[in-house]
Structures are given as C-alpha cells and as structure tokens.
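Read through the structures below before going on.
Each value in this text was obtained by applying a stated rule to the coordinates, not by laboratory testing. Fair warning: this is a prediction, and the values are worked out from it, not measured in the lab. Cβ atoms are built from the backbone, for glycine too; each structure is taken alone.
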Structure I
Amino acid sequence: MTAQDQLTTPAALSAPQLARQAGINPLDYLQDRGYMQDVTNAELLRRSFEEGVVTAYVGFDPTARSLHVGHMLGIMVLGTLQRFGHRPIPLGGGGTVMVGDPTGRTSARPVMTLEEIRENLANILTQFDRFIDFDGGRFGGNPPALLLNNADWLLQLRYIEFLRDIGRHFSVNEMLAVESYKQRIETTGLNFVEFNYRIVQAYDFLHLFRTEGCLMQMGGSDQWGNITAGVDLIRRVTGGEAVGLVWPLLTTATGEKMGKSAGNSVWLDATMTTPYDFYQYWINVDDADVEKLLRFYTFLTKEEIADLTAVSGAALRSAKRRLAIEVTTILHGEEAAQEADSAAQALFSGKRDLDDPTIPTTVVPLSQFPEGITVADAFIRAGLCSSRGDARRLAQQGGLSINDEKIEDVDQSLDAKPGSILLRVGKKRFMRLTFEA
C-alpha cells in the first residue's frame, strides 16, 4: 500500500465500532473524545449503557435552509452513539423555531413564516443520512434512528391545559435568574414568546421520554439550562430519571466561532457551500486545532489521530489533508471528497490544467457585464472577495493573482472573452472563472 493509499483509504470499522467491540462504555468514549463537558447523572447513564439500548436526542431548529459545521458536532455525537448500538433521534424543531431560542442572542429572532419553516425543515432533514442510519444495520446491527419533528406535538397543545399541566412546574423567579434571560431583560428586553422557549423545549424531552423511552437529551453547553429544565420536568411530572449531557462550544485557535469562514457560515448543503469549499475549510484550519477537530469530526481511532498529529509545522499538512478528506467523505461521499482532494493537489502542486473538471468553477455570462468587467468584479463574482475594498486591500498585500500573475490594480478592466481564467487569493484559495458568450 502506498502512502497515498494510506492517506485516503477508510478503516473497515470506525472508532466507535472498535470501542464497542472492546467493551468500552460509551460514556468513557464520549469523555475521552472530548464530547462531554457536563452530564447530570453519570452513574445512571453508565448503567443504562451497560444494561440495554439508550435512546438519545439532539434538537435542530430550522432557522436557515441548511445546518452548518457547528451543528455537525451534534450529528457526530448521535452517529457515535448509534455505532455503539444505541438509538439516536435527530429532532427537527418545526415547533420550537416558532418560539425562538433567546440563548446567546441580543435581540429577538425574526419571525419566520410557516412556509419558510417547512422549506428549511425539508432541506435540513435530508442532511442527517450520511451520519445516521434510519433503516438499521448499516453500522453493524444498530437499531434504526428516528427522525422526528416537534411541530407534530407542540402545535397540537391546548394552551390552558398546557399552562395547568406543564407551566405550573416552572418558577418565574428561577427563569428570570437565568443569565441569558437576565442579559436580554437588562438590554433589549425579552418578549413573552421567547420567555416560553425553555418550557416548550423541556416539554419536548418529556414527550420523548413518555413516547419513545428517550433517556437523554444532548446539546452544546449553552443549552445546559434548557436541557436540565427538561430533566427536572420529567422528574416532577413522572417521577422518572432522565439525563442531560452537553459538549463544549467550539471556537478556533483564533477565537472565531466554529464553522465560520471569512465571516460566513460553512453549510452542510452542497449548493450553499460546495464540497471543494467545504474541503478547503478543513485543510486550512489552524495547526493548533487539528488534533481537536480530528477527535470531534471524524471516526478515526485515538491511535490514528495520535500518529497523524505527532508532527508539527509543514509536516502537519498530511493530518489536515486527512481531516479534510474524512469530514468531506462523511458529508458528501467518497467521490466528492476525492474530487475535492484531487483538485486541491493539482492547484497546489502548480500543475494547473484549466480543463480539469474537479477545479471549483464559477460561470459568468458575459451578457451580465455589457459595459465590461473589472478585476475587482471578477474576484467578487467568484466569491473570493467580499467587496471592492476587500479586493484592493488584498491586492496591496500582494495576495491576488490571475493565471499566476500578481494583480496590483483591481479597478483595471479585465479582457473578458469566452473561456476560463484562474483566480487566486493568497496561497490557498482558488476559483476558475469561466466566461460564457
């Protein structure tokens, strides 16, 4: 086997499957992987994992038409549990999104129409299939996952009955003491609809506990209060015990929120972030983040990750490449990952064939620019610069080139004619711009 084969050939079994075969408790695996920051009842969870199949869920509110890399962490945790033989529930928030989570926000979310919610949810629900098996057996005898939408029960609630049966278990004084509520009340204010978000999310947990035997809700650490409210509601209403688990909120080594690239979200929808751009996001991560991201976003074993990250400097590029290939394969499939990798290798090796179909491409009809197109227009249209000012700044820093020739004046007219040119920003961002007559 060549070095190239070793880099791109996936293991027969994922790390969670191997850990399952070795008899490792999923709780220990989650902790070792870094997925667990806090858990409400570790003893109950450990015992439940040992005694049978645990059902766990993560909620995803459809605030956009796609999930992004930040959401992907929750999907990875659900996929990990399924590979251990447990049952995951990705829960679409068709009901909770109508209330709006005030956590971490300085203002109320824009009100979404029912049509917008339905369209977003329909698109989002297709994005779980690469990570999670809804038929059963795909990852070695695991139970099939459930794909649910909380609008199915939340929109059926009778308001007065809900207040009487559920609302009475919540203390207004305790809710007002919650930090996210306090900050909003002291600044822009908190409307009554948002105030109810914690209650309806807690009710989701109660509903799933009753109907699906769901033992655990999981989420990012910013959701700790909402999740523990559900655990408490289950205890008050049923006398039963449930578990809440949260993972740390991820930021990059530069302090940027995970899943942002040049200030924009890195989406899981291939029409919003292409497989090539998705691949590039991972291969361009900071050296200090590589080991952490391999643990969080791949199913590689701890030993493989240790081998990949035992180097530093330029030698770490192989680890970044493996990270990019693995994550892109999980989301978009092996063919798309290999095409993105091949395009990147060709571009960075200097063997740039503008006819290579794997190079990321933006097609521009010349008819859209009857008065001509400037260099700045070209870079903006290719998505490589956000504005003319951005293009000028990058050019002044020597960071722009066309067909490997440095560009100094971005306001000059481009000799645009049918055919293709290769635009580059810095050393790592490329785009083929194809002009059509």
Structure II
Amino acid sequence: MGGSFPFADIAKTTTMQNDPNSTSGRPESTDRRAFLKKSTAAVLGGTALGSLGFPYVSTAKPAGSLLKVGLIGCGGRGTGAAGQALAADSQVELSAVADVFEGPARNALGILGKQAAGKVNVPENQIHIGLDGYKKVLESDVDVVILTTPPGFRPMMLEAAIKAGKHVFCEKPVAVDAPGIRSVMQSAQDAASKKLCLVTGFCWRYNNARRALFERIHNGAIGDVNGMFATYYTAPVKPMPPASARPKDMADVAWQIQNWYNFSWLSADSLVEQAIHSIDKIAWAMKDIDPISAVATGGRQVKAEGGNIYDHFHVAYEYPNNIRCHLGSRQQNNTHGENNDYITGTKGTALIVGGQCIIRGEENWRFDGEENDMYQAEHDHLFKSIREGAAVNDGAWMAHSSMLGIMGRMAAYTGQKITWEDALNSKDDLAPDTLKWEDAFEPSPMPVPGVTKFI
C-alpha cells in the first residue's frame, strides 16, 4: 500500500462537495476483526468496493413533513445535541432515546421537555435501557439519530445506523483504534451511496471565526504554512474514582462504562477524546493531507486507582516538505491552562488566542464578523441538508482527524516513530465488540514507552 487512506474518495462527499454517483459496499460481517481479515485491502484500496453499490434512495424531506429524532447516549453532550437538533427545524420531534443507564435517559427527557416544549414525544416503550438499546432506537421509525455514547461504541453504532437508513449526527472522535477508523470510513462511503446525511461533532469547523481564519490561511494570507503549535492544557474532565467506590456486585464492563473516560477502549484516551479538537485544527491548517509520521511523549503523573489513560501528551507530526506540527496536551489540576493555536507561514502568522482569530502578515487581520453558536450550526446544516436531499457527508475529515489523534497516541504509548501507513494498518483492536454488561474484562495495562509494542 502507498501510505494513503481513501480519504480523497470520501472527500468528494464532504460538506461543500457532494457526489451522488459514489457507491460502495460493506463486508458481510460486522465484527471488526472479521472486517480486518476480509476487507482491509478493499477499504484501503478505495475503488475495489465501488462495483457493489446501493440503489438510489431519495432522502429529501420537504418543509412541513415531520422529522423524528432518536438520541443514543443521553449524557450531557447527548442532551445538548438533542436540544440543538430540536431547535434546528420547526417540524422535528424527539421520539426515542437509549442509554445504558436509566437515570441519564430520564434526566435528558426532563431537560428537553422543558427546553423544547411540544417537541418531545417519547412514549415509555421508546425509552431503551442497556447496551442493546441503540438497536431498538434504530428499529423505530426515527429519521435521524444522534450518536453521543462513549467513542468506543461509535463505529459499531454508526454502521448499524447507516445500514438502517438513518441520517446521523456523530460526535467526535469517531473511533478509538485503527480498525474502528476503517469501519467508519466504510460507513461514510455507505452513507454517501445511500444519500444519507452524516455530520460530525468536530464543532470548530462550523465556527464562523475559525472558518474565516482558515479560509484566509488557505488563500495565502500567511504564505505557505510551515509549522503549527496547538495547545490543549486543561483540568481533568472525569477523574477516576477510588476503587472503594465500586459496588461489590458491579462487573468490570459496567464499572468501566460508568467511568468510560478513564479507559482507552472507551474514550481513546484524553488526547483523542478531548485534545482531538486541536488536532483537527492541525489537520485543517494542513488541508487534511496525510502526515508522514509522528513521534510523541506522554504519561501519567497524577496517580489514579484503575484506568489506563495518560494525563499529558506532546505529539510532533511530520508533514511533507519538512513541516512539523506540534500538539501539547495536559489534564492536571493547578497547572497553566490554555487552548490556543499558533500557525506560522512563509509570510506571516495566524493565531487563535483567547478566542480571538488574528493574522499578522503583509495585511493584518482580526475577525470582527458575526459570531455563531457552532454547536447549533452543526445541526442547522444537518437538517437543512436533509430537507434539501443534499446528503452532506463529513466522513472524510472526521475519520482523518480521529486517525491523527490515534496515531499520536500510538507514538506516545510505544515511544516509537509511527508512520501514517503503519498507523492505518494497525491491528490493535482495543476491545471486542461482543462485551456484555455483566462480563469480566481486563483492558490493556497502563502503556509504558519502550515496553508497549506497536501492533
């Protein structure tokens, strides 16, 4: 293989460009390991799947027709996304929800019922609790599903949603490992073939100020980009509770899902779950081309009982023409915090500092246009596309940016220089897809650079 994933094939169906003639198929097995064995060559080759195809499906929904929404994952992000979906169109209602816990599902319905009065119509038989609840939502007559569960479930659920013929809002990151990314890429191709809309939660790409900044960068306002440093220094998001807090009768899988952020098979680690927004801006600055390689450092300095994720990373991505883009990430209390981007070019610099978008070059510039709610903009765009039958598809760059994060994590975990080609072909599958709530499951141990092996 030549080291290039078929992102270019999917890019033809991104937000700005739609290819109604794109066709593809999916392997018979939905298991990720079987997917690897049967179809890695086909997916990485891109065009081999084109002859399988799907029949044309018209998905335009004229104004006035009701759009039903299903929410899969009812935590804070899911509740927020559902609220934005209900605000995106006048004729939309929430009609089904699913979560592994009943509490979040009930809480989400209570919040949304007040926030979007008249747009929540979820009967008791459409409140689904458990690991298989998502299947029941997809079996219902919803038109659109919101996928906001822990990322470890994303590839499996996205595949099922597209197979069920649903439009999708898919939160970031879209997978936790390379096999998952390959599955997501296939799902994105399937969505394009079926004329289904697929919008991602990489929210900065829907922000007016950032869009204006990167448009100027790509139009040469700072010359050729020759480097970038992105920072994501924050406090911990969801600290791991002490082992004594675990109920005696709670099985491994249930405990890990309850504390999903602290386990790489569920969250993909802090780099990929949170700092992925900064990595996405690196990808954006580099016009979403493939990097050559990555080297990284990382580790855990703040002790926690259980869990296997790092609390700090530094990743250096090498791009063609000797360009290097760096990402610094830390999640520790009582430390310097910032979320900035410093982009250098041959004729100037671009800065995202303190929320301000600035260019310093031959012509200085600062964004002073109308700010927008980027979270709402995602859903506005999704529902507008559904109404128009435009089949918006963010699949290319949502998978590409997620893979960049996973590649950086691989480099940090192993202490090795990881090439883009090797990362894409990795067989490191962090967890089986068949885990049940009551199962015993021991995830991979805390990684040790120089000891942990690249798979």
Structure III
Amino acid sequence: MINKVFIFSIFLSNFLFNSKDIQALNITEVNSASGVNAYLFEDKKNPIVSVSFQFSGGASSDPIDKQGLSKMVSLLLDEGAGNFSSFDFQSRLENNGIRLNFNSTLDSFSGNLTTITENIDEAIKLLSLAITSPRFDEEPISRIKKQIESSIIVEEERPRYFANKKIYELIYPNHPYGRSRNGTLETLENISKMDLTNYVKTRFSKDNLIVGVSGDISPEQLSHLLDKVFGNLPNNTLSDSALSIISPKYFGTVVENRKFPQSVIIATSPGVSRDDKDWYAALIANHILGGGSFTARLMQEIREKKGLAYSVGSSLVPYKYSNLLYTSLGTKNESVAESIKTLKHEWEKFQKEGISYEELKLAKDYITGSWPLRFTSSTSIASILVSVQYNNLGINYLSDRNKIINSINVQQVNDIIKKIFDVKKLSFLIVGMPVGVSP
C-alpha cells in the first residue's frame, strides 16, 4: 500500500528557485514518433512528474444553445473512462496518489496530471483513457449538471461573481466572450451525452495541442509517454476562426441595483495584446498604477489615504481575440461616488504625468524579484511551459524574461501609459445600492 503521507509530503516539496536557478533552467524540446511536441524541464531532485497540456478552443467555441459544454466536459472526464466507472476511476487516482484535473477557460481547454514516478504507468493509463475514452455515464452527467446549476443560482447572489458575469455581457455583447462559461439553466438542459462525446472527438487533436512537462523523467521516457497519451489523437482541429477580434465596448456607467451591503465597482477599457512589443512596458505601468498591491497608486490613494475600500487592483487581461484592462474594488454604498471620483483622478494624473525613475526601479525590482515565486512546484513549472508555447515566447523565455523587464526605460512606460490608460475610455459597472451615482 502506498504511503499517502509520503506522497503528500512529496507534492509539497520545496521547488522554489532563485533568479540564478531560473537563468540556468535547461528546457528541452521533445518530439515524439507520432508528432507530439513538448517542452521539458528535467528535475531529478524529487520523484515527481507533472504533465500539463492545453487544447485551443474553450468555452468561447461552445454552440450558443449549448453554453456550458466545455465546463461540463472538464468536470466529467475523470468521472469514468474505458472500463472504469466513476467510482473505480476515482479510487485508482486516490489509491495511487495521482492528481488529475481539467479546466476550461474562454480560449482553451486544459488538463494537468501529477504523479510520483513510481506510479507513472498507471497515471498515464488513466490520463489516456480520460481524454480518449471518457464514459459520460448517466449518473455523473446528472450530478455534474446539478452542481453547475447550483453554482449558477448561488453566483447570482454573490456580488463579485454577479458583477464579473455582468461586465462581460456589457463589454462583449453578441460575442462568445460575453457568455458565461457555466452556461445557463436552459442551455445546460440542451447538452446531451452525444454532445459531450462529439466535443472530445472534435476538440482533442494533435494539431490543437500544447504540452509542458516537469520532473523526474528523461527526454526519451517523455517521448514514449507523449505517444501513449496523445499519439492516437486525430489531426482534426475544430476551427474557431469564426470568432471575430473585438475591442471591449465602451458603455459609460451602468448601475445594477442589488440589495447588497456593499457595492462592487468594475472599470474596464481596451488593453494590450500579449504579443505586442509594448507588453512589458504596459505590465510595468499597470503594476505602478493598480497591480502592485500595497505599493500601487490606487491602493495608496483609495485605501491607505482615504479608507474608501479594503482592496482595489487593476490587471492586464489578454485574450486570443480581445485585450482588456480590468480594475475592480469593493466599497460601502455611501462611498461609491467618492471612490469613482478618486479612481478617475488618479487615472488622469497617471496619463498626464507618467511615472518617475524611482517608481520604475521599484516596479522592476518587484516584478523580477517575484518571478521565482512562480516556480514553486513541478505542476506550476509544467503549466508555465505550456503558457510559454501558447504565447510563442521561445524556449529561452524563462531565463530571458527578467532581462527584458530590466531593459524597459521610463520613456517606454510613459508612452504606453498615454496610449492605453485613458480615463475617457473607462466604463464603470456598479453592482449594489450606490448612493449619489447616476447611470
């Protein structure tokens, strides 16, 4: 019997790297006989292997009358496959200390497998069955549907969940990005076992696949693993080319009256694409304005000086077909008007005056210094390797990334600030019972 305490301790082993370690990371590109490619970070320190993979085309590719299809598939793949019922499949995962999960985002469908090296054959067998021969039995389908339906109902009463859903409806009208990944109570009822089966057949293919692997496995072993898991997948990518590139819509100010004790405020405007030459300058700019937690200007002005909100932050959100600058905060209904006034003032000041050299230095130090914190486990490293490939960053990105950040100057940051941090393009959604605010 496998010692689960041992397994748990292995999963929590310290993988933390320092900056020099990351610069020395040796990433290998592995090509299998069947034509599956992967990035590998070989690490012999711990007997663990993590496999992350991603297929393009997520919830945004779901048919309009079957919204929630990708979400359902992600929750059902480990609920029975091949000759194993849901109970048998889950028991094999648990008894062998194997972690297997799937997830659907707007643009992709992903999965992650983590196992100790001793059990890798069993882990690969189960993963292969899950993505090639899922059962989609009646009982799991019914159970998972009820779970998603419950989530939809509950989220309507949770301020931030509701606000996030509503903002996407407003900025992406008549576009798949404006739909809920969970679907609706009506569209979930339209999803059949045949829809789930066809999803796997049409979305999971070798020419639609990115793989990242980290851990105690050699390139030769990985090559065989890739063939065992993905080698029999077809080459029949379901094209999502029908999706159009869209800029988040400007809608002014919308108030969604809900009897919540506090109001949630979300402000959006067009962002910058991940492959834009100014991405790193925009990353630094966002860190200084709202992405840097307690050091950010918005946090200092809105929380620390005026006490209007417990937290406030901004982020760059690059999608495949759109790019978003997203800012959110929560405050008392009586403080909404003052919070928005302060946010607009800081935004205008930011664009007009730009940043100082000292702010740039502090931002660089934080962004580069926190980079190693992302490499905390074999799972996180494997996921990063998938992201590197998805964004076409190159096999040397892990070691080059901080050099790129450090090469950015004040003028580059101020130029991108003038370009995208425009208060006139900000739209505001307020969910709650705000005082003194008119739509």
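Odds and ends about this structure:
- Structure from which 2.6 was derived, distance in nm of label points 7 Å out along Cα→Cβ at positions 91 and 267, options I, II, III: I
- Source structure (of I, II, III) for Rg and Dmax of the Cα atoms in Å, for residues 315-402 alone, computed value 16.2, 48: I
- Taking Cα Rg over 2.2 N^0.38 Å as the criterion, the largest value within structures I, II, III is that of I.
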